[in-house]
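J.: Several structures are given next for inspection.
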Structure P
């Protein structure tokens, strides 16, 4: 799962990157900052207490922070976003859009900034669509096969939606069309807005702060935090963080909010595996059948899938041990049609 931090210059992207990845959680690669964020999961901790495994592994979110350079010239109806930047962000699963909501003069306009970037995404997608449809039209005129009619029809629907100033994500059915998967349209990806507020607003009522700046925009999921304060929290030893947060009046770190919003926006959840070697959380999309869930562990397990031995996390904890759970008959065997649920503890049976 990859998330891109985007935003205008001076919005606080780099500070927000530090707030998410901590002091040592990132590395540079050229002009990019790359980071890995562990997803806190008390279930993994509890299972590790029970099994005492050699290691415990949390789910992770990869975070990429890069500037959005603009092309030197902009023609009518074209995006100003640099082509290299667009190539960078296309593989991302979601965007964290950092908008500046702090200055002494009160001149910042985060709602305008958000609207501008969303508008640039619309133009960028329109450029891709128009080029693809034009090339298909030329191929047909030359007697070449062209793209399948159903694919062209889907692209024309996308074009009409974007010409109305809407995002592809506004049409869930169209956005889920498998014919569009390879296009990686920017407006089809979730965007979570982070209003980067002043330290004085770090503990203020979130709804009131957002309302003051005209947020949220266009129904985009939006939350407020002070990136500088959040970065300081992540750079403290873990045992000192609660006291610092209490002193600042912060009840929940921004990292937790980001993880929750990303999981919700992408429809994600975690199942668990446990044992003496490893206790681990695996991230999948809601509605994933058991064989595909097995494939996240290893492709060979999916190919040779036979059954999934499953117990709900809450049931397991209530009984206290694997032996007690088996004695109570709480483990059940599920087949290929079983849809994995959040918190399932699974042992896959397979043959290769």
Structure Q
């Protein structure tokens, strides 16, 4: 299969997300990109876990970083016997998959796939790190190709010369949506809320849109309602950190309030991604509470006086009655009919539940 990251923006290229080479993993530091193009170098799989926890990479980036961390773990234990290598890799998988609490079930799918590739290589007397790398590129190609199918269904819902509002950084589906528009000759413009406190919308989504040649405007997080009212927004769309089987959407905090406004304005909200069997109901979701100090600053500059408290839930939950449709690689589903997705699809990608 041809590499599926071809013709996508810089930060969507596999090597520019996270890459194992020379006994270390290099991860693009999305906390400072695009102001600076810097990579964090991790020399142990524990450092990869910490980088994921520290938000060095975000959106779908942690899934590639996790796989590269597993390749590094295989490199670390290469001198051990077969049983010793497998024990080391199982410990590494447990460590890496729990880097962030909200995504444990999906991270385990990544690390389990790497473990299976390593086990086959070790049993055949082959290099486990090399096998994990090959597996990761193949898995990324599969994911990118299926996200491209998802993007195709989404683009069907956007009128030519239409206006799209995004939220946070949908990663692969954003790139594939724009690639699909470009290939069809469809012109769209985009409004990207900035998505504080990490500014993923301003720094990441907007940069990808600009890199791929599209008209994009950044707005602050308190502007979506007035922009929808005055700028002719046709579609609000986001990816998701989890789409529960009961139709609840877990995504970057702020998604819920934009969905409320979209519903009021009569603008459809389409979430992209596969429903997650690891979350049969919203009750299974743990909302990650991050360091409240981050909301008291903007890109390192303090914006509130000392003594003021902050509050920082990473995600919020949008109920199904605000979701117009769940756009997947198998087509578009009602949020109230998501179990049918698993009957319609091939299962493998469905089980992975990778929405970004």
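Values in this text are rule-based calculations from the coordinates and carry no lab data. Model, not experiment: these values are computed from the prediction. Cβ atoms are built from the backbone, for glycine too; each structure is taken alone.
J.: Where does the value 0.25 come from, among P, Q, when FRET efficiency 1/(1 + (r/R0)^6) of positions 189 and 237 (r between Cβ atoms, R0 = 30 Å, to 0.05) is the thing being computed? All intermediate terms of the calculation are to be shown ahead of the outcome.
T.: Values: P: 0.25; Q: 1.00.
Value 0.25 for FRET efficiency 1/(1 + (r/R0)^6) of positions 189 and 237 (r between Cβ atoms, R0 = 30 Å, to 0.05) corresponds to P out of P, Q.
J.: Comparing relative contact order in percent (Cα under 8 Å, 6 or more apart) across structures P, Q, which is largest?
T.: Ranking P, Q on relative contact order in percent (Cα under 8 Å, 6 or more apart), first place is P.
J.: Oh, and also: -0.38, -0.75, -0.89, -1.01 is what came out when log10 I(q)/I(0) by the Debye sum over Cα atoms at q = 0.07, 0.10, 0.11, 0.12 Å⁻¹ was calculated for one structure; which of P, Q is it?
T.: On the way: P: -0.38, -0.75, -0.89, -1.01; Q: -0.28, -0.59, -0.71, -0.85.
Computing log10 I(q)/I(0) by the Debye sum over Cα atoms at q = 0.07, 0.10, 0.11, 0.12 Å⁻¹ on every structure in P, Q gives -0.38, -0.75, -0.89, -1.01 only for P.
J.: Something else about it: To test your reading of the models, identify which of P, Q gives 17.8 for mean count of other Cβ atoms within 10 Å over residues 5-12 when calculated.
T.: Structure of origin is Q.
J.: Right, here's the next one. Taking distance in nm of label points 7 Å out along Cα→Cβ at positions 301 and 325 as the criterion, which structure among P, Q has the greatest value?
T.: Max of distance in nm of label points 7 Å out along Cα→Cβ at positions 301 and 325: Q.
J.: Ok, one more. Where does the value 13.1 come from, among P, Q, when mean count of other Cβ atoms within 10 Å over residues 133-140 is the thing being computed?
T.: It traces back to P.
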